[in-house]
Structure I
Amino acid sequence: MNCLWCGKTIKESIQLRELVTFKKVEPMVRCDSCSDKLVSLQNGPVCRGCSRHWVEEGLCPDCQKWKADYPSYPFKHTALYQYNTFIKEWIEAYKYTGDYQLGELFKKEIQTFFLKQKKQVVPIPISDKSKQLRGFNQVEGLLDFAGVTYTAVLIHCGTGEKQSSKDRKMRMLSPQPFMIDKNLQGNIKGKHLILVDDIYTTGRTFFHAADCLRRSGAQSIETFSISR
């Protein structure tokens, strides 16, 4: 088996769990060298609101501003890794170059996280323009590779302008780009949901999506991303 990212051969070894259960463990898709380039946000000090690296107690300044804008929304975000050069290059190759197979690179972490979740999973949608250019929704791709069931209740009705082309101020001023699929509206009311995206940058996308779902009767909403 070769690493999906760098192509290096990954040495496979029989694990004790395989011998005890007679079940074959899925092979690794990322080598140790590539994994070492990732900075985990699961063990270090992080903001309890957005999961960014944060050594102080409570909410970071960004989340304090969001709390002022959404005082009744008890938001909680989980990110697996800190945004860095490795994540940037992976996003470029997977999302913008369209190397769909790279959506499998974080399969095991996603599986592990959602194995513990009892909430209904909702992927962040992309615009029709992005779907035509890219050929796939990168968030749905991540979930599909991990075998996570989801309900696409949100529709992107915005202009399709890439968030990556905007600076922070422009992102924060972005109008609401989402609406609810009326055919699936019954899947929201009274439900506990978890929104999924690939990257959390300013939080604007997540808060737009959460606001849309809350107005449609969702009981609680948490959010998740590969990187922060």
Structure II
Amino acid sequence: MGSLDDLLPHRAASADQPLAGLTLLLVEDSRLSAEGVRMFCRRSGARLRRADSLATAERHLRGYRPDVVIVDLHLPDGSGLDLIAQLSQSRPRIDAILALSGDPDTALLARAAGADAFLAKPLTLAAFQDTLLSRLPSDRRPQGWRAGPPVPPVVDPTALREDLEHAATLLAQADAPLEYVSGFVKGVARTAGDRALAQDAAAAASGTAPDVERLTRSLGRRLSHP
């Protein structure tokens, strides 16, 4: 499925919109992270499509060739590393293949799989623009652009709540996918600047009942506030 961003007219890259003319595919299951990247793309002039799983990304890529693909490493139907490896071997190669994760320890794995660069959550506009521009041919970079200060992203409360509700629903299942939920919540928590929730999510990956119950309570407390 496409995006309304596909309907926006192309503009020449400029210092104000350094990514104008670029097309991006974001493979990201968190709505909070996706909304942040969408805002960055609008401010930078790029067009964006989003896929929320490996399967959806593959459907997009059958008929759509973006300039840049940004892949979250922790997806509901597998590891983003697999998609990165596949894309890095395809010819002609996509201009920039970037990994995205709330776990900085996965940066080396992403590089080994073929990623050109690693984006850490929480992602800032300056890091987003600078990383993309550094991976593009020199003739695609606008004159006069300078990276701005690393201002923290604005947290969309609706998107955050949707992500937390999704995690709580998964945890309530008898056969809850704990490894996936743990990674998902860690990424959401890092993006939202919620260190306590990130710690609870990391502990829940162990699968022990007390740790899983602690994460469940943490999600419940945050969802109890409208």
Structure III
Amino acid sequence: MVLYTCTAPVHLYLLSFTLLYPVVLGKNERPIIGIITQEVSDEVFLQYGKTYIADSYVKFLESAGSRVVPIRLNLSEDEYIHLFHSINGVLLPGGAVDVFNSSFSRTADIFYQLAIKASSSGNYFPIWGTCMGFQILTALTSGKDLLCKTSANNISLPLILTDDVSSSKMFHHAPLELLHAVARENITANFHHFGITPKTFHANEKLSTFYRILSTNHDRDGVEFISTLEGEHSLQHIPWL
């Protein structure tokens, strides 16, 4: 299992979607990634449906060669277990919900626990968390909401990479020129008001033993926050990467 968490979110738009089921001719090597849907809170958009997935997340995954399916809210645990065994990973998008008491967090928790169980049996199941997804993953691991205010809304920053990058699943295959770019240029987007500081991370045993820090950043006031985390048990072989 690998848990990737990143505070730099990708945003907006898809309020309805249609699933197409093509006839499969032969073997398809493209992984299927589930994205947990979110409840529509703006009444203007309710005419399009009660839940949505931002199309930027769909395009993000498809650009890497994945196929995407929605993970609907308020299904039974058995339905989620069946879905878990039918897909290759999960993305937790950004948004604004209660990290412990919401349909989204309940759904995320079920897949989080299933991924840990699968990992203990030697089966790799990646989970990626962006923005709110980052917050929920750290809350599920620590049992607490450990975020503090950070002034990092609508700002692009370079990543301050740690020594663990070279052995990480996320970065260790990245071309050197790409690592140089993300470390030197203002190309990682940040649209958040909260973050986790390295001090808070290291003070929480559950977090610090479950994850390792791959990058940090400084907000407008100079406060250091963690921008990328990776699960410690993330270096298993992935057949489709």
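What follows is calculated from the coordinates using simple rules that are stated; it is not laboratory data. None of these values were measured; they are calculated from a predicted model.
When semi-axes √(5λ) of the Cα gyration tensor in Å, for residues 86-197 alone is computed for each of I, II, III, the one that comes out at 26, 21, 12 is III.
From I, II, III, which structure was volume of the Cα convex hull per residue in Å³ = 137 calculated on? That value comes from structure III.
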